[in-house]
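The numbers here are math on the coordinates, done by the rules we state, and not lab data. The structure displayed is predicted, hence computed values, not measured ones. Cβ atoms are built from the backbone, for glycine too; each structure is taken alone.
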Structure P
Amino acid sequence: MSTLRTNAGHTLRSTTRALLILLLLGIPEVVPSQTKSHNPRIRLAQSYEQAGKLEEATRIYEELHAEDPANIVFFDGLRRMYLQQKRYDEAILLIQQRLASNQSDVSLRSQLGSVLYKAGREAEAHATWEQALAVDDKNPAHYRTVAAVLMENRLLEKTAELYRRARTACGDPNLFTMELAQLLGISMDYRGATAEFIRWIRKNPNQLSFVESKMTTITSNEVGRRAAIAEVEETLKNEEDLRLYELAAWLRVEGKEFEEAFDAYKKIDRISNAHGTAVFTFAERAYKERAFEVAAKAYLEAINLPIQSTTLPRAKYGYALCLKEISVMADTSGTRGPENGLPATESVPRYSGVIAQFQQLIEEYPRTEFSARAHLEIGALQFERFFDLDGALQSFAAVEAELSERNNLSFLVKLKQGEVYTAKGDTASAASRFREVIDAGNATPDQQDEASYRLAELEFFRGQFKDAEQRLTNLTLDLHANYANNALGLLTLLQENSTSAGAGLREFARAEYLSRQKRNNEAIPLFLAVIDQNPQSLLVDDALMRVAHLQAEARLYSEAIATYERLLTQFTESSIALDKAQFHIGEIYQYRIKDNAKAISAYEALLANFSQSLHVTDARKRIRELRGETL
């Protein structure tokens, strides 16, 4: 017994020493494996294969396979080489030889069918696949194996047929639902694919979001999305299924069909007994998508149901915001605000109904975030739409009084106050407000960037160009920041003109400052003087564009068009804003003068003369709108 232990101990120590030596020398561990013993030749064959030297690789794989026919690595390598060289007869013989020892190998028989198909022996291929399935025709895994080979050979219809056959053979009508749905989508049978997705939802009602993610390959195609809607709605004629209504609503939203989506969400709310929550959720989504009219109706629907008391103020605030945006859009385009059941006061005067909605919020929810935000919105309207500077400052002060503690809303107020003080000509007070935001530790980065940009503007107005350049340079370090583009635009203006047209740049800055104060009668002559005194300067583009904008703002439309045309005719060789000027001419004719024929002509001139312009897509859209064509 002691001798055995001694020998065993000696053997163990010897083996351990051998392994340690091998590890130290970097030699792979020697194990009883035929594949391991052929490692250098396998690596050589693989290197030939990667280098595209297929004949050399094939020769080595053939030698290895002849030495050890049972080795799967050698078999796969040789099969791969034959297929890559289209040596199909040899690949068929190779697989048949391996099948001889394992007739029930479904995977191997499926591969044989694939090679036969590639060799043009289709009848034999299909017969071979049938033989693979016959091994156990009630085993879903076998159908999956054959289906994978059919897909590999782009036999899409045969694959779909096989999936359906598997359902019958295996007695499971829901078998291969997702596979069939995706396959039918690839085959452009969009309704068939949607029917399968519906089948999946019925079985897995909590996986609607998963199904939606899979259906994006269909919804990205308008024809596919329409077909999907048709299939869902056809199904809903025979049953009232909550998840299918949700799917229908999602399909509508994907196509920006918000009116139809709203109808679906009203049904969802009723079926689920959500008491307005589903409609409110849709209103929030529609608002983010800037579909303000339908969002307003959805908020109003939720308010009138009524929605839960905890959500009611948010719905009322959202409704008021929608009315504001509708009025702003109508004001900007020069059109009357859309009716569609909204208060008639939205158009005469345009903002009175909006302000009334915000004031109602203040009365109903005093000293809350909603009352504070309502004051903020009223102040913004007073400043931006009525230029009522004192009224705006009073509203902004009311925001701070409503806040129970300092939060990010207070920094929004300071930014707005700074803008109002700038418009009042009180740059010291404006700078003070902006610096408070910059110095605040809990202001957001975007708020601090805006404050820095506003300070740079004040430095620009004062002629402190070096200080402004430094501040703007820091803002452009992160081009993804919200105010990076604004900063880059002003920085470019400074860098292009501070040396070559320093005096003209100072006059330009003075004119810009006057325009901020709505002293346009003083600003326009200054801009024109800059143009006359610096005809070769890059300032000309900016000055002419600013003059035309101020003229249009003052409803001097003919003068504004003449200014844009001056840019187009006198500075054709030097201006980089020609396409923008041409586009603005079209806008004035369309929205202000209401001359559709001239608007179309202006937009067509843009398409003809500035085909690479960023405004081309919008111009085409406007032309179709003016002609009454379907978008």
Structure Q
Amino acid sequence: MAEHRARVSVDFEPVGRRAEVPTGTTILAAAGSVGVELASACGGQGTCGRCRVRIVSGAVTAPSDSERRQLSTAELAAGARLACQTAAAADVRIEIPPESLMTAQRLQLEGLQLEVELDPPVVARDVNLTPPARDDLRADATRLLEALAPDAPRIGLPVLAELPEALRAHGWAARIAIHRPANEIVAVAPNGSRLLGLAVDLGTTKLAAYLLDLETGETLARAGAMNPQIAYGEDVMSRIAHANTGPSARAALQDLVVEALNRLASELCNEIDRDPTAIVDCVVVGNTAMHHLFAGLPVRQLGEAPYVAACSGALEVHAADVGLRLATGATLYLPPLIAGFVGADHTAMLVATGVVETGKTVLALDIGTNTEISLAFGGRLWTCSTASGPAFEGAHISNGMRAAPGAIERVHYGDGHFHVQTVDSRPPVGLCGSGILDAVAEALSAGIIDARGRLISSHPLVASENGDAACVLVPAAETGHSHDIVFTRADVGEIQLAKGAIRAGTELLLAAAEIEVEALDAVIVAGAFGTYLDLRSAIRVGLLPHLPQDRFRQVGNAAGTGARQLLVSVPGRGAAARLAGRAQYIELTTHPAFADRFVEAMRFR
């Protein structure tokens, strides 16, 4: 018989919060105990149906009568439940759909300005055709191709199937979208209508999507969402492991992200009163694992040494081949990968920042769950990837959470205690990545943490929590959930692991180029976490090299900017291929000096 446990843990994704509650606590109450605000218009009576969640794993109580009335048999079988009616019987992992959250998480959409000469792969040709007549019995396709002569583009079967109805619906005056490199018609639209393109940064944690006018390059709308795959693991290795359990698991991961992109495309088009069928070209960038899972490629080889990709060159397929619901013949471009864990998102970031073209000595870091690092020097490019872990997303931190309202994002120590700033100025309920980095940096300066990362027990803010030393950041009376917000020795250790891996990777790239850190003309910091981190804190803990702050440049979602550039530039796609081909990849896991560098870099200096 299984041992009854007095307390259980409830993990909430994608917000990255964990509650430790008595066994039998409802999911709604557990969420409230850690500041996760679920919609519940009926006050937890089970009548409004607003607090829907999905049970990913773990044991919960049987569905109540209220749930059986509001949820179908298929929904219940898929793990859907009402949080107010469902209690945790053991450790459980919960997925919260966006509509069940009272407030949305902050998603990084901004980046560099889009600066590129317009030369899109898909262009428009307006035609005015003579309708068929008794003395003119040419086929519809023949009539169209003769009007487009001498180009004579190809018409694929899906577009051909729509052609007769489209030409007649548009009165024989139509705008033909032609993919120039493939010389293929991808859509038949009303004469004069805008051709739209979709650019996506497919992150491990977050998705960022941009809708562009292909003729002007203007970004018409943008939106973000959490990557729904996070329910199957916060890091890529967890998702690779899940995908490897069988073909259906891999297909499920693909379906999740494809449907998320379809929803984003619909949302973006609704903003400008258009339909996703107006999108004729799409660019998606992501790390190698996200790239493979999205494209439906096998990932087993990514989880086993020597960690190689199924393919590394650029892919150009029909968007419908992966399940995207855009224009019938819309194309999908996936930029080239650099190596096993340096993906198309890093290629896009390098394109957007022009790292190689500057001719300067530049270090570029895209910091996230995986951190990609590149060094440009003397016309050459070195690159590596390191598993920096989910700490910068607020995960694996005792009071960690992602950047949602109430997350502590800035910390300052003075007058004997900590002062905090939260997202949306809400009462503090947890720590996001920039907040825990600030807390560690400030505690170092205040003498609360020593060089090895240990908390100094004699400090008045340090106490014992469940037998472990913990530093009180915000006392219970000042929080949004009436519990102390603390950071522990283990939390400091998570930052040490992350910053140690990144710093060791940086130093090995410098060693490969045979230069010292002082030779760097610039350090580019990209990614959502890179946008919000305090450079002083990052330098203080040793995450970033000790250089004057004017050499650093925080560029936001540069991968998203690169994706937009590649959407509207054929030459840009050629540049991406050349850049990926010239990069010299350094595999850290087998590098003879990495272990020693990593151990040394974990210390605080």
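Name the one structure among P, Q that relative contact order in percent (Cα under 8 Å, 6 or more apart) of 4 was derived from. It must be structure P, since only it matches. Name the one structure among P, Q that distance in nm of label points 7 Å out along Cα→Cβ at positions 48 and 528 of 8.7 was derived from. Only structure P yields this read-out.
Taking 6.8 as the value of distance in nm of label points 7 Å out along Cα→Cβ at positions 64 and 376 derived from one of the structures shown (P, Q), identify that structure. Label of the source structure: P.
For the set P, Q, ranking by mean count of other Cβ atoms within 10 Å over residues 136-143 places P highest. Of the structures labelled P, Q, which one yields -0.63, -0.96 when log10 I(q)/I(0) by the Debye sum over Cα atoms at q = 0.06, 0.09 Å⁻¹ is computed from its coordinates? Only structure P yields this read-out. Supply the structure label, taken from P, Q, corresponding to helix-only ellipticity at 222 nm (-39500 (n - 2.57) for each DSSP H run of 4 or more, over all residues; to 500) with the calculated value -24000. Among P, Q, the structure yielding -24000 for helix-only ellipticity at 222 nm (-39500 (n - 2.57) for each DSSP H run of 4 or more, over all residues; to 500) is P.
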